[in-house]
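Below are structures written as structure tokens.
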Structure 1
């Protein structure tokens, strides 16, 4: 697995005074967030399920990501579990869901998580749409999430992180996002939580895959009740097995450029 050593700037959690909720005293004995990785979005394409490279993670380090939210009930359950263990994650939000539940988007941010983008309507897939329609769906998703999160949307997404629904990218769409300065995230492993299973089955499957890979970007869906029920036990398993959570944030304030 080739990792991107040149696209990230790593800072320790202790060096970030803006994160008081993760102070060592408050999180003693919990899983916690071991470090924060500042990611340069421009040109980024990571996640070995779809791309040949991933983030520069050491053995035992994981990045937790959630797709398709926010969703009433399940997203709050996930957030409570993360807060209990002092863990921070990245949520790739669907624009129309964010527009319907802006208070949940603001809660995700207020609790220290990163909010990325997952298109406006979650088509399966964007690559199957005409290029102009796919771009319009992506751009509307940027605007909807930012308006829900920050009250207004500018010419570029506040956090230039994007994940294709169903990993359905195309060379033309990847080129478009690269020119926009938007980083594209795949995953290194996933829980397969789009398939019905019990939380216990999902935990066993996820940990088996993680114990095999030993590191990586993990994909969950905070819209799934089975995932929301599984997350507390999953975080406990990470702590007991000595895994470390890395929180990703964009380098700089605004790295995406305005569309042509």
Structure 2
């Protein structure tokens, strides 16, 4: 099965990152995570870039962790399992650390680690029919990558519990009402809406980077996220090695990929 490619185009002060893996609905694996890190490094090194946008191709934004990655963790030693999780999560954590303001243009389902990626952006704009799915607890897997913290940071403890613990799905306007997204628009208006939001940042990259630095220092609690990652990693590894998790991963199924319904 083809892996997700990370495409990046820089134009008029904006870096557009696209997850392109139609066969896996833009699932994340180690190679995609490493490519995302490399793209972020290039963005930070280019003083002409004032904003970054991440989106997906097809009907999905990002369907979560790649099946082979999850399956390989079932029988791994604890240290190897932790390393595997860390590699997978390194991509969206690096995206969160970009020196420029970021927007997730959520064109379709954002599931599990894919939802983490969307939540790592400073702002989310969704297509009206796009779906946000925690995707972990419903299939017997503990969330990872600081998932519950990211949900709570964006929308508060009630939304974090509803999605991360009680496995509720959220779509379009409901996500806006909860604070998970800034706007939900028709799919054809998604990219134009994002372009309008970031036009002033693209025109003044120096100010954009100063604003992002202050946002990280005053609003975004990186220490709390790091603590959440450490708390979740052991519990997620434990949950992945249980017998019912083995069943959920058999026959090439990815429990973190949504049916988009």
- When mean count of other Cβ atoms within 10 Å over residues 125-132 is calculated for each of the structures 1, 2, which structure yields the highest value? 2
- Task: Identify the structure, out of 1, 2, from whose coordinates Rg and Dmax of the Cα atoms in Å, for residues 29-172 alone was calculated to give 15.0, 46.
- Result: 2
- When you work out relative contact order in percent (Cα under 8 Å, 6 or more apart) for each of the structures 1, 2, which one comes out largest? 1
- The value -15500 for helix-only ellipticity at 222 nm (-39500 (n - 2.57) for each DSSP H run of 4 or more, over all residues; to 500) was derived from one model only; which of 1, 2 is it? 2
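Taken together, the values in this text are just the output of simple stated rules run on the coordinates, not laboratory data. It should be emphasised that the depicted structure is a prediction, and the values quoted were computed from it without experimental measurement. Cβ atoms are built from the backbone, for glycine too; each structure is taken alone.
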